[in-house]
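K.L.:
Take a look at the structures below.
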Structure P
Amino acid sequence: MIRLLLADDHRMLREGLRRSMEDEGFDVVGEAGNGEEAVVLAGQLGPDVVLMDVTMPEIDGVEATRQIRSRWPHVRVVMLTMHADREVIADAIRAGAGGYLVKDCSTDEIAETVRQAGDEDAALSQGLAASMLHEVRRLHPPATEDADRVVTKREEEVLQLIADGCSTPEVAAQLYISQKTVKNHLASIYAKLDARDRTQAVLQAVRMGIVRLD
């Protein structure tokens, strides 16, 4: 069961989210009313996923995400936004968010996104991949690195499949290797690209010209 922390400065919304997420089978371990409290509770309660509002007092959701992901990299964060502002989404991706949702989405969409965030083997969502592509295009980074000097050919293949939206089992099936081998490749990729998870690894790989997002 995924342990979930809710962070939103609107109490009624938090209460509604708690009821909905508990009905979906999540273990809601706590609620935070601002970004600073979210960071504290993430350390105290050890959730698997934080459902994080962007606009909150004290510190905002993006900064809270950055602090949580820096201190506890195993804790995943899904951002809640009022509008699908690409600048905010880009900031959230850089901070380490593993997903984002607009607040008028359905309970089913929230539940599915939280499940994906809590599952290391899940595929990147199409929405997150699209936002990552926008972020890369906005920055216009020079692709001066030689991919073969950074990652191996097999690691490049794994990265490309992850960027294409494949889950760990799907990568294993396409490359005719075990899921354990895929995870070993991902661990090596994270170390080489200084990434905390597959989202950041793909973003860094696209910036470096190792893989593409179509």
Structure Q
Amino acid sequence: MRAAYHEALEGTRLDVVRLGALVGDAIRIAVEALERRDATAGGRVVAGDDVVDDLRRKIESHCIELIWRQQPVAGELREIAAMLEIATDLERVGDYAVDIAKNAIKLADQTMRPQKVEIDRIAGVAHAMLLDAMRAYTEHDSELGTAVIERDDEVDRLYKRSIKLLQEEMQADPEMVRAGTRYLFVLAWLERVGDRAVNIAWHTKDMIGEA
């Protein structure tokens, strides 16, 4: 009975890792679609959201089943709780990727684009945080989780700087306002990716028992 339980626990753990990989790829592709004016790539991200949602629901269902099927010990219960929380955070990251992709599609044919905003830079930091947060979860690495948490200040700094530069550019050129407004939303979603990565790092530390 316990062997079957641990097999189910491991299967759910692997689904969480798979979900992390899916949304990590979605964020990367969505940002690339925005930068390259690639509406087709943006469409792939939007179309892939159902897979993310289905996998999150599968993880949630299995976690609930793991709790009622057999009384989990303290360490197992912490891991199940972490999987539930992490799956929720990952689904939200997937939603941000879809939002960015939809804006990439709408901006694909726009000739006017901000020149000073470093979307790729803030995206690179936020994406790296997400990957490291998932690696910390996979490897039960509390120190790596702490490093992810500490990088949040870098994302916040880049976000505030980019918002300031974008606003200045929009004020200087009214024709930039339409596209610039969409970029304001993209910057906000990327900043939230960093926040979700921090959440995952904290859930991992709680799971390990070192929060």
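K.L.:
If you work out relative contact order in percent (Cα under 8 Å, 6 or more apart) for P, Q, which one comes out largest?
P.N.:
Going through P, Q one by one, relative contact order in percent (Cα under 8 Å, 6 or more apart) is largest in Q.
K.L.:
Here distance in nm of label points 7 Å out along Cα→Cβ at positions 116 and 188 was calculated and came to 2.1; which of the structures P, Q was it taken from?
P.N.:
Only structure Q yields this read-out.
K.L.:
One of P, Q was used to calculate Rg/Rh (Cα atoms, Kirkwood Rh), for residues 92-195 alone, giving 0.99; which?
P.N.:
Working through the options, I get structure P.
K.L.:
Another question, then. Consider the structures P, Q: one of them gives -30000 for helix-only ellipticity at 222 nm (-39500 (n - 2.57) for each DSSP H run of 4 or more, over all residues; to 500) as calculated from the coordinates. Say which.
P.N.:
Attributed to the structure labelled Q.
K.L.:
Next up: Looking just at distance in nm of label points 7 Å out along Cα→Cβ at positions 28 and 180, which of the labels P, Q belongs to the structure with the highest value?
P.N.:
P
K.L.:
Looking at structures P, Q, which one was Rg and Dmax of the Cα atoms in Å calculated from, given that it came out as 18.9, 68?
P.N.:
Here the read-out was taken from Q.
K.L.:
Output the label of whichever structure in P, Q has the greatest value of mean count of other Cβ atoms within 10 Å over residues 12-19.
P.N.:
Looking at the calculated values, the largest one is Q.
Only the coordinates and a few stated rules stand behind these numbers; no lab work does. Small disclaimer: the values here were computed from a predicted structure and weren't measured. Cβ atoms are built from the backbone, for glycine too; each structure is taken alone.
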